[in-house]
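Heads up, there are several structures right after this.
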Structure I
Amino acid sequence: MIWGGMFTGLYNVTDQMFSDILSAIQGLRAFLPLVALYICIMWMFLARIKPPSFSAPIGLFFYYCMIGIFVSFLSPEKKAALYWGFLYLSPLLFIWIISFLEEAMERLRAVLYINYAVSIFLMFSLIPEVIKKASGALGITAFYELPFNLGQMTKNGVGRFALVVVIISFARILCGKKINRYMWFIALAPAMYLLLQTQSRTALLGLAVASVLFVLIKGLKWQFAFAGPLVAYAIWMSGYQLRAKAEFAQLIGLTGREYTWQQALIQVKKSPLLGWGFHADRIMLDFQHMHNSYLHALIHSGIIGTLFFIGGFVSIWYVILKNNLFQKIKDAEDKDYVMLVESILLVGALTARSFFESTAAFYGVDLLLFIPAVAYIYVWTKKESVEVYRSP
């Protein structure tokens, strides 16, 4: 239900909503995460589960969200702000509830598999669009058409899905032990091609960061003598040669982001402590997208909320580094090992994207990918710490 609210919104809830089946589905989907949120709140009340705590990364994102929701009551467009604020809250409470279950790891694995399935499905569904672009039939455009009339997605968004599939496939091939792991090449090859075709610098940056983290986890292996140069060449060719036209200035150019950031800071100065509530970039900046997680958080919930938001990122990396997870996960059970590797790589790639995209700052794909991966790392680390403490 939480994924069901993706690629729709209140803009699909109109007087013509029930004019045809597709319009009705699009409009009704907009409320699915809110229904999920209601179920989560009732579940927490009946099971007497306390709200997220400051000690957990999810708790810090939760309090960033709560400040944003509180300020949304003062937003120039209260209904839209509250809608997107409550949508943001739904995955946080859902993952928090799962973390309290005795079978928390199994449930979190199921959530991660749902994320993988969605990413792989959307990646393969874009292949016809990829073929058209490769043949020149669509000309030069920064947008890809989603299936089922879901609308358009920018090349950075498409590159993000391709990156997720590349990370999953690569990890499964090199970390798996069974012969069927090589079946993941079926997903890896088109995902890598799609990622390179988008020429998305944020996706390529995420790939570079994930590659470095993978080496830190696995150590130097003979396979990297082949994979490393291939990945480096792919990043160089797609990002520097094709996207930047072999010019360093274009490689580091912000493509207009700096103008949006300047306009955002003007609005933030008018309400520095608490911001303007959720969806403020679209409401107050003529539907511009912030393209920076921390400025996005700043305009949503001001300095106070942004400190919680930054704390969420810092907290998960503190958990990883303090517990020496790069080495420790080598002793994890097989069912946990690969997913821990994938979760660390996803968290690393999405953290890198946060400087040029709005990772986890609003209800969107990055949030639904990031929060479960963070929870998986945190819950596993906490469980292992308890088991070590209890051992004689």
Structure II
Amino acid sequence: MNNIKGHEYYYGYVIVVACFGIQAIGIGTYVSYGVFFNSLASEFGWSRAAISGASSIAFFIMGLLGIFVGRLNDKIGPKNVMAVTGFLFGLGHILMSRLTTVWQLYMFYSFIVGIGLSSVDVIALSTTARWFVKKRGIMTGIVKIGTGAGQLIMPLAASILISKYGWRASYNIIGIAVLVFLVAISQLLKRNPAHIDLFSNYSGETSPDNQVPSNKGLHLNEALRTKQFWAICSTNLTIVFCFLIIILHIVPYAQDIGFSATKAATVLSTIGGVSMVGRFIIGFTIDRIGSKRSMILCIILLIAGLFLLQVAKELWVLYLFAVIYGISHGGYFTTMSPIVAEFFGITAHGVLFGIVAFSGTVGGAIGPILAGHIFDVTAGYSLAIWLSILMASLGLLLLTLLKPIEKVAWKEI
């Protein structure tokens, strides 16, 4: 690996493939929780708020621990951190197959799966940001296509497994598979080019396309003192609030208006499939117009999709919503890591991205529980959708007012 001849080989592309796999397996498996929703409600008689709560707490723990994971990634690298969290992620799903009480739901899913989730975004996206500069947007987009691939494949796979073997056996199969794959993929990860001698024959170049990872940026305490950082955090909170309501509740919503479990799952899978296109397009767009403008575009699409969902009663309308929403969802998450690097550099990218991601998980934890409670009280999702439109509009306003930081103040690492 260290004996490089010519410019055709760059280990950063291995990193992209590995991080693609982490996103596909981690996020794809997480969003499949909605496919198990009605099975859990039917067997145990739990309310939608209670079932939603387990996923919301897992999402919250993911974000909270993501700050710590980001710090570890900055200091020691991603390999061992990903191996440990990948093991726990798989273990949590295996334990779900033995579920009997509501406290076990929260222990197995909220805590164990939540801890496992904590590295999926931070490790994959921060590591990619360290390996690329000029192509950071498109490479992040490719990594985030993994999320779309997972969202396309995993809900359908889970639905098929449930129909053939039941939900308990399905959790067991999924848990074993994701444990093995995530631990194996973790062994491919390296922190950044400075930590391995991949480029000794490049005559001063550190990559075949001169993409030397930036060594400038704000330190953690400097970034925390800027208005821009907290504006980005607030924007992420409002938008992920909306996204997680849709991801967790779109399957039961579709079933409530008269469609079968399989058709409802295909709506979620369509979101995943289309989001791959959104991730690629927005990744390409980021490198040309910047992260902020790309993010604004994604939020506008989100608001348009939510208005459409409010009137959706036929299957083709749900699929049209899935297309619009899928582009928005995939594109938005592609912008998150680049916008942190664009505004603050990569000196403390891991921990800063972890904090931004955590702000999103706060919104993502509150949204699904609140939507479930609204359903339990009103027997419908209309009010929850209107609330999502309001939150997305607030996020759009915050982002539109965001001003750049003077980069002359950036420090060398």
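I, II: which one has mean count of other Cβ atoms within 10 Å over residues 269-276, as calculated, at 25.1? Answer by label: II.
Computing helix-only ellipticity at 222 nm (-39500 (n - 2.57) for each DSSP H run of 4 or more, over all residues; to 500) gives -22000 for which of I, II? Only one of I, II returns -22000 for helix-only ellipticity at 222 nm (-39500 (n - 2.57) for each DSSP H run of 4 or more, over all residues; to 500), namely I. Out of I, II, which structure matches 0.85 when FRET efficiency 1/(1 + (r/R0)^6) of positions 173 and 261 (r between Cβ atoms, R0 = 25 Å, to 0.05) is calculated? Label of the source structure: II. I have 60 for volume of the Cα convex hull per residue in Å³, for residues 117-164 alone, calculated from one of the structures I, II. Which structure is it? It must be structure II, since only it matches. When relative contact order in percent (Cα under 8 Å, 6 or more apart) is calculated for each of I, II, the greatest value falls to II.
Rule-based calculations on the coordinates, nothing more; no lab input. Every value quoted in this text rests on a predicted model; they were computed, and no experiment measured them. Cβ atoms are built from the backbone, for glycine too; each structure is taken alone.
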